[in-house]
1. Quick one: mean count of other Cβ atoms within 10 Å over residues 36-43 came out at 13.5 when computed from one of I, II, so which one is it?
2. Where does the value 58 come from, among I, II, when percent of Cα pairs over 14 Å apart, for residues 52-91 alone is the thing being computed?
3. Suppose you compute relative contact order in percent (Cα under 8 Å, 6 or more apart) for every structure in I, II: which one lands on 27?
4. Taking mean count of other Cβ atoms within 10 Å over residues 4-11 as the criterion, which structure among I, II has the greatest value?
5. State the single structure among I, II that was used to calculate helix-only ellipticity at 222 nm (-39500 (n - 2.57) for each DSSP H run of 4 or more, over all residues; to 500), giving -8500.
6. Upon calculation of Rg and Dmax of the Cα atoms in Å from the atomic coordinates, which of the structures I, II produces 16.2, 53?
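Rule-based calculations on the coordinates, nothing more; no lab input. Not measured: the values here are computed from a predicted model. Cβ atoms are built from the backbone, for glycine too; each structure is taken alone.
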Structure I
Amino acid sequence: MQYLIVVDMQNDFISMALGTKEAVSIVPRVKDKILGFAGKVIFTRDTHGEEYLSTQEGKKLPVVHCVKGTRGWEIEDSLKTLRCDAVFDKPTFGSVALMEYLVKENAKERVEAITLVGLCTDICVISNAMLIKAALPECEVLVDSACCAGVTPESHARALGAMASCQIQVI
């Protein structure tokens, strides 16, 4: 079985609170990737509450974003109606629940490959890729660089390099 993990393709990361032109530019490619993918498609959503600014993350990144139930928290419009087998709301960069789900799936039927796309390469994509690689070391973990964007182009490139060093295939 193969999985496509669509990381945090939410309005706040694309066109709202923390949006960038690089994030906007990957939306059509992410859509094409989902439409052409033969395996299971899983979305993650960065999910915060009203108390975000009092959290450790909120103190270090004092920009309110992805508050559950808001427009910014929602998956981008052209993607949210596409095929999706599961959604994981995550309170932090990496999703332990997603990793545990993939480990359980692998116990039922071998997970051959997991491809990650989405935002931000240098925060949530790398965090989830590393968690998955640690939990499923014999699974091929790939990151489609053309379907990812970082906080900056430079941090995107650094994150791709770090993942490649950890035997995550960057395509």
Structure II
Amino acid sequence: MSMFEDNRYRWRETYFVLFDAKKRPRLKTVAKAIAALSARYELINLNADDQDQIESLTVISPDDFAALDVCYTAGEEVQEQVAELVKELKKSAADVPPPVPWSEIRQYDGRFDVLHFEQVPEEGEEQFEDDAMLDPSALLLVLNALAKLTGGIAVDPQAGVLLQEEE
């Protein structure tokens, strides 16, 4: 089940983690890494392929009023998108070098789509200002963990920027 099917949440944006598909981790490895980020995260809908590699999972972070659907995609579609993203990212990040060389990024053929959802007040609950409750902490922590696990990079495609962890 995707969070799109849960009327308590609404989709906000989608981020990517791009990487070499040969480095696709096992579901247990991803679940363990995400669970280690915070005891308050709940992992549901864990799905793996026949080799126990991650297909998808959902992270719910009630304290952040957020949820994340993480879905794996690979192949030609990803390579075509990466080529376009690299063109755009090189323009917007001309003075900031990527964490890995552009030539390596162009070879990435695996992608995690990380769909960010905001918990919405239930009927009868007090309505808050837009973005007043949503905390992006879970999103940023999960993106970073996935990038580290795969040796890849996290991307905000709407803003056209690489998300790099502060050293």
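1. Numbers: I: 16.2; II: 13.5.
This figure was derived from II.
2. Label of the originating structure: I.
3. On the way: I: 27; II: 35.
So the calculation was done on I.
4. Ranking I, II on mean count of other Cβ atoms within 10 Å over residues 4-11, first place is I.
5. Numbers: I: -10500; II: -8500.
The value was obtained from structure II.
6. Computed on structure II.
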